[in-house]
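Right after this note come the structures.
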Structure I
């Protein structure tokens, strides 16, 4: 099943009392596709120059990256397995593509199981007279109002980048002659071209938000290092460091490189051309 359940533990140790993890018994215990995996180098928070830019990344278990079918080309295949992916929160569906006679990975929609037939329609005439099915992909112009979709792109020529996390979906609100208005998971209303292809349904594994790792060691397996406050460091390590006894930093909050935080803009302004309503958190 693509909707993996949760499991709790008998509290033999203090950390197990609040531990809630993913129950992967229903997922296929198979090796990943050789044709769809490649090495993933652990950069440990370093940038292209090798300098440390993110302090809380590093270590973690070795992973193999799974290449996923995010293109807008038509396909038709049978689901062979629902698999776990260590690189993302959603599950993967292994498809056997009938026409190409190959195997590929796609994001597993909620409710899709082994043996289901999934298709991606790129022409409006291909789906005439057929009912809509969870897991199939259609152009936005074909979908009825009010349905939930996921895994689509900003423009028809780009690969799919929107709504790919576990349990996430977007809702089709309205249409006009050129654009489809969609409400995203953040609450933002945005216009997308009618020729954009979206998958019907919700992304698998909606229980991911309820996971509680329980202890620090399990967090380290996921490439997460401890977070240290600047005021607890030495002055060589952070602008807030040093001082006699317990101090508050002695200056307005800044990053380790002296850039202002808490209210100062730190990102470039996003393009708001197709945004109809801003997201809830600004």
Structure II
């Protein structure tokens, strides 16, 4: 079974558009991009298009590649204090001259629709998330939409990054899976992967996961965006070799990527609703 993230995202965005219209709210997302990396610019354009599609206002702030950490922080603080902005997204990666940790920590937790602030990561690991990082949460939505059982299953996450691997493990744990995180220092990665009922790969290596790493009938989630030796777009998983072993698998493209953007839109609307509720309570 192909887990069609593109189809799921289109369905979710259509439902979200209806929710926003019925709410009477006008959520607004601000994006901050530093430098002119083509991939980052493309991702930000896609996010702004999604905003337009569902009825979320958006503004984009472009800073030069040589912008200092202090300059980026100045922009973030201004957005934090802007009552018309509900969500803030700082496009990663930032240039080497910018302290990524300081910038992420500066985003107000209630506007951190990317879910990277330590407060939001802490709430996620405590089992009480406010905003979960968009890619892992999007994966959970795919699993739920296709009714892939999670509770009581063994999930293996390959990769321990703070934006995908670790929060992915937390979300699966919160859903009552037994979770193993594998990484570059894992002793026998293939054996660990073969035990998985749900296998999530987020290592950024083209066709890293082959059929010898996949349990018969497992759900395989491919987070990677890579290019193979012929320059063709591919994921971490050798799709053609694995698809007949896996019980369910996400393609690249058209799998996890669209759900990342859909989840960002959902988080932005959630931030707007929370802001409205807080304003009413304060009044």
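The numbers here are math on the coordinates, done by the rules we state, and not lab data. Source: prediction; values computed, not measured. Cβ atoms are built from the backbone, for glycine too; each structure is taken alone.
Numerical summary
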{"item": "With volume of the Cα convex hull per residue in Å³, for residues 57-208 alone derived as 130, matching label from I, II", "result": "I"}
{"item": "Which of I, II yields 2.9 [distance in nm of label points 7 Å out along Cα→Cβ at positions 121 and 233, calculated]", "result": "II"}
{"item": "Among I, II, structure where semi-axes √(5λ) of the Cα gyration tensor in Å, for residues 9-112 alone as derived comes to 26, 16, 10", "result": "II"}
{"item": "Per FRET efficiency 1/(1 + (r/R0)^6) of positions 17 and 137 (r between Cβ atoms, R0 = 41 Å, to 0.05), the highest-valued of structures I, II", "result": "II"}
{"item": "Structure (I, II) behind the derived value 77, 49, 37 of Cα extents along the principal axes in Å", "result": "I"}
{"item": "Computed -13500 for helix-only ellipticity at 222 nm (-39500 (n - 2.57) for each DSSP H run of 4 or more, over all residues; to 500) - originating structure among I, II", "result": "II"}
{"item": "Ranking I, II by distance in nm of label points 7 Å out along Cα→Cβ at positions 49 and 81, the structure that comes out highest", "result": "I"}
